[in-house]
Structure formats: structure tokens, C-alpha cells
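Okay, got some structures for you below.
Every read-out reported here was derived from the displayed coordinates using simple, explicitly stated rules and does not represent laboratory data. Just so it is clear, the model here is predicted, and its values are computed rather than measured. Cβ atoms are built from the backbone, for glycine too; each structure is taken alone.
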Structure I
Amino acid sequence: MIQLAGLKKIYPSPSGDIVALENIDLTVPDGAVYGIIGLSGAGKSTLVRCINLLERPTEGSVVIDGEDLMQVKKKRLREIRRNIGMIFQNFNLLEQRTVEANVRFPLELTHVKRERANARVSELLELVGLSEKAKAYPSQLSGGQKQRVAIARALASEPKYLLCDEATSALDPTTTQSILELLKQINRDLGVTIIVITHEMKVVESICTDVAVIDKSRIVEEGRVEDVFSFPQSEIAKELIIPGLIRSVESSGGKKLRLVFNGEEADTPVISGIALRLGISVNILYADTKNIDGKTFGHMVITLPAEEEKAELVKRHLDEQGVTYKEEI
């Protein structure tokens, strides 16, 4: 388990101190895929680097499996770091080394015998689907293949934790999805706890079990992904999750409802039911819904009829259908 308490990071500068993190309290349970999402400059990359002390916090504690990294000696810190893999946006591969040599590198640093190291490298390249690229160099690989090599390298020392700092932001959507599927497989099959730093809500939706939202150096919201996705509380979470909602509630018109689809059956005809059963037309201002495993997730903003009686009929229909909604005016 990873526990951060009272974490603060300050960067001194000639024009005054820059507070990158302020009063961060966060617990990442074992086995989770934990997302940390925020806009650029919010502090999320600094936060993930504080977890393994690549950036040393100014204040606070970083407790991993009961040990505070801020208190341990350098030798012990190096030992703990072997249990924490990390992958980056720009891959950080050694260009003069082959794929297999890149993956073997962490094992060489810890003086693992070559025969055992080679066996581990072969196992990892098979896991990430790059066995046939063992002798290739990074310059001969696509972006997605480079990230797979980076993932294999991060797993070389059999870490318990894997930190992913914007690991898919340089990749196209199809490649991004394949990397996310690989990370899910690693979490599921190897039991590795994964922390995902991203500015993309789609990444969080695809892979994470839990999420924390960071804004202006502070955690402003956290919880299970489905809860934060369905009912974002902070303004920044709303902006990240349902940006169209913000625009829609500023438009002219009558009262508006935000419908929340958090697992209702995909074939439930919610809007058409209002028209067919009630004979009432509603205007859809915004919609962002998706079908995941036969269930609908997302948000929709509609305008209610101006007549109060008809508006109440629409709400009653939604209640009968089990659709959660929130009035946005």
C-alpha cells in the first residue's frame, strides 16, 4: 500500500517559491489501478515523482508497505525503488542498446546472473508481444512498440508497483488502447498496483478503478471512478469529465436536467420514451454516452418543458426508469 500524508513540494526560484504540491493526502490500495488526473501544470507529474523520491518532497511522508521513504537511508531507498517500476511519456530507452539489452539493463545494475537475466528478458518480451523485436534498436520501432519495451524494462525487477507518467499521451488512439489493455493485463495477471498520471479522462475510464483529481497543487476530489465520473463535485472535475455540460448550462432556455447513466441497460429508450409515452418533446443540449459491456455510461443534458406540470411528468418518467438526474439550474 502507498500512503501519502501532508505532502508538500516547493521549488525555490529568484522570483519567489513555487508551490508544486500542497497538503496531499492519498492512499493507493494494493491491486488498484489508480488514476491521478489534472490539467497541465496542476502538479500530477511532480506528485508521481515524489512517490519514488525522484523528487524529494519538502514536507510530509511517503509510506510504502509501512516504510517512510523520507526516513530510510540511501541504501534502503535503492532497495525499495527496485520494487517500483516507472514508465514515461517519451519512453527513455537507450538508443545504442537493442530491445533485449534495454530490458536487461535493470538486471545488470543489480548483478543478476546473465542466464537468469536472459530468461527474464525473454519472458517479458513475450508478455508485451515483442519477442520478434529482441535484436532491433529503438530507432526501428514504432511509438507503441517503444512503450512496450519501456513497460517490459519497468517490470524486469518484478516490481509490486508501476508508475505511469503520461505513458500514452504521445501515442495515437489505437495504440493508446492497446497499451492500456496491456497494463490491465499486467494488473490482472501479475497483481501489480498501477498508478496512472494523465490529463485524459478516457484513459481513466478505460483502465482505472479509482481516481484522484488534482488542481492547482491540491487534491480536490477522489473516489471510485464510476462515482467521480457520474457525480463530479469540483469544477475542475466537471471540466475534465463533462466539458460540454459547462457550455450547455450557460445557454439560454428553461430548466435543464443532467441525466447520469452509470450502468443502466443500454437498450432502455429513455428519451424516446418521454416522447412516445408522454407526448412531450425535450431538447438535448449535450450528450456524451458510451456503451461498455452492454451498459450505458455517460451524461446527457436536456431542457425541461416550460410548463411545470409537463416538467414534473418528465421527472416522474425518469424516476420510473431508474435514471439518475440532477437539475443544473
Structure II
Amino acid sequence: MSHFKKYLSGILVTILLALLANLLSCLIPYNLISASVIAMLLGMLLNPLAAKFTNLNYGFEFTAKKLLRVAIILMGASLSFKQVLEVGKFSLFVMTFTLITAFGGGHLLGRVLKMNWRLSSLISAGTGICGGSAVAAIAPVIEAEDTDIAYAISATFIFDIIMVVLFPIMGRYFGMSDLGFGLWTGTAVNDTSSVMAAGYAFSDAAGHYAVIVKLTRTLSIIPVVLMFSLINQHLKAKDNLSSEVSVTEEDYSKVKIELSKIFPWFILGFLALVIIRSVGLISNSLSSNLGSISKFLMVMSLGAIGFRTNAKKLAKSGFIPMLHGFIISALVVIVSFGVQLLLGQI
């Protein structure tokens, strides 16, 4: 019992912050800024005060790491493979190109800008998959710093705010159909709340298509998390070898990865709930309730990350990561539009 008590105060603080963030999000028109982003920003703002109460750190760390994994697992209950079939082949085709753009372009641009590969990867994940949820899912398997997580979410958040305003204007300018605009918004805008705001600002039908496409994008978390888990372990093994004397290229080629030790087991829970939901064993009401719990835990987790993030230290990352996020996000927008143009969906 005493072991649990040391976590309790920090967990309770993140619960209060999550409640406040949800309230503020509801007060903002169209829920333009998601509760997760608000919680993280408020946590960062309160970091100097929270740092004075060291007993809170246990609960913050537990929420930021353990409860975050629970949130990701429960997120699977709101997704279904049927959604992929409902949206159709066009969305999957477009998403293939946007994901390649986000991760391929993000990797190359990160190297050109000489960025930390973890931060570069998180920004690419947030841009290519689903904003804060993807960043949160990938961060544990690549052992990202809290500052990297905060910066990645901030970069995608700022771009989303701009796109929520511009997307409906551009959609009407190009005379896009509801389906075309829904596909464009669902594949190019990051956070779910921003997708909904932009989609329904165009039309109800476009908003419906956009949300389905966005949820389908979220399924790509599964292979991406596995891929980054392998990459991180491989790089760590190479770093360990490089610290030894007289290491040859042959030694590098013999680097072995023990999958059982690095496999992100929480992703199996996520996948299991997706499958259970797909075969109809989870009712719509239960799916909605589990989805709500997942979102609240996600808000708590990102709030805890905010509490653990020093804004001054974050500012030292400079302008480069923000530039990286804007360029990759813009490329994804252009590629999504271009592919649909070639397919005749615009």
C-alpha cells in the first residue's frame, strides 16, 4: 500500500489537469485545440512549480509511461478493419504515398538539418499517422526524451491549427467533392480534433469521410511501432560495438537483435482490441466508452509529460525542428492532393 501511495499524488494532479484540459477544449469553438495538446502545454507552463514538489515525480513518470501504454491499448477498441474496407482502395493508395513522404522525407530532411533522429522520427510519425497519438505510441520504443515528445507534438499542433483554417478554403477553391476533400483532410491533417474541425467545416459528408480515413491511418501505428523498435535496438547494438576497440565492418554485420526483448508488447493489446472490435465482440456503446477512457488517459499522459518538460530546455532545440515539421507536413499535404488529382478524385 505504501508503495502505491508514492504514485498517488502525482496521478491525482494529472487527473485534475486532464479534467481542466477537457473543459478548456470544449470551450474552444469546434474543439479546435485538442485536450491532449492543452494538457501538455499547461503541464509545461506549470513545470517550474511542479518541480518544487519532488514527490509528484513518481506519479508523473507512472502516468507518462505506464498509463500511456494502457491508453494506446484501449485506443484499439475504437478502430475496426471494416473501416478500411468502407473507405476503399483510394484512401489506402493515398495513405501509402503520404506515409512514404512523411517517413522517407522526414528521415532525409532530418539528416540534412543534422537533427536528433529520435526527434525527427517523432515529428514524421505525428505528421504521417495521427499527431499526438502516434508520437506517444512510438516514443517509448525509441526511448525518446520528454523534450523530444513535447517538441514533436508542438510542431504538428501548430501546423494543424493553420490547416484547419486553410483546408476548407482551399477545398472550395479547387471545387473538391465531399469524398475528395474527406480523403485529403483525413490523410494530410494530423490530430483527430483538427481533422474533424476541417472536415465538417466543408460539409457533414466530408467530415464523415475524413474521420474514417483518419481512423484508418491510425492502424498504421502497428507496423510503424514494430519497425522503430527494431531500428532503435539495432542502433543501440551498433553503439555498443563502436565503443569497443578494433571493431570491423564484419562485426557490425553480426549485430543480433533479440526480438523478444525489444518487442513492444502493448501493441499486441492494441491489435487484439482492433480484432475483437472488427468481429463484433465489442458493442458500439462499449467501444465508445473504452475510446473515451483511452482519450482521457492520453490527456493525463501528455499532461504528465508536460509537467516533466522544462520549457527553457525545450526552447534550446531552436527553430530547426519546427522547420522540419512544417516542411514535412506541407509535403504530405501536396502529395495527398497530387495523388488524388492523378486518380481523378478531385
One of I, II was used to compute helix-only ellipticity at 222 nm (-39500 (n - 2.57) for each DSSP H run of 4 or more, over all residues; to 500), and the result was -23500. Which label is that?
II
Given 2.8 for distance in nm of label points 7 Å out along Cα→Cβ at positions 73 and 97, calculated: source structure among I, II:
I
The value 35 for relative contact order in percent (Cα under 8 Å, 6 or more apart) was derived from one model only; which of I, II is it?
II
Which one of I, II has percent of Cα pairs over 23 Å apart, for residues 169-320 alone, as calculated from the coordinates, equal to 63?
II
Using the calculated result 44, 24, 16 for semi-axes √(5λ) of the Cα gyration tensor in Å, pick out the matching structure from I, II.
I
Here Cα Rg over 2.2 N^0.38 Å, for residues 41-104 alone was calculated and came to 1.80; which of the structures I, II was it taken from?
II
For which of I, II does mean count of other Cβ atoms within 10 Å over residues 65-72, calculated from the coordinates, equal 19.9?
II
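If we compute FRET efficiency 1/(1 + (r/R0)^6) of positions 33 and 305 (r between Cβ atoms, R0 = 35 Å, to 0.05) for structures I, II, which one ends up with the highest value?
II
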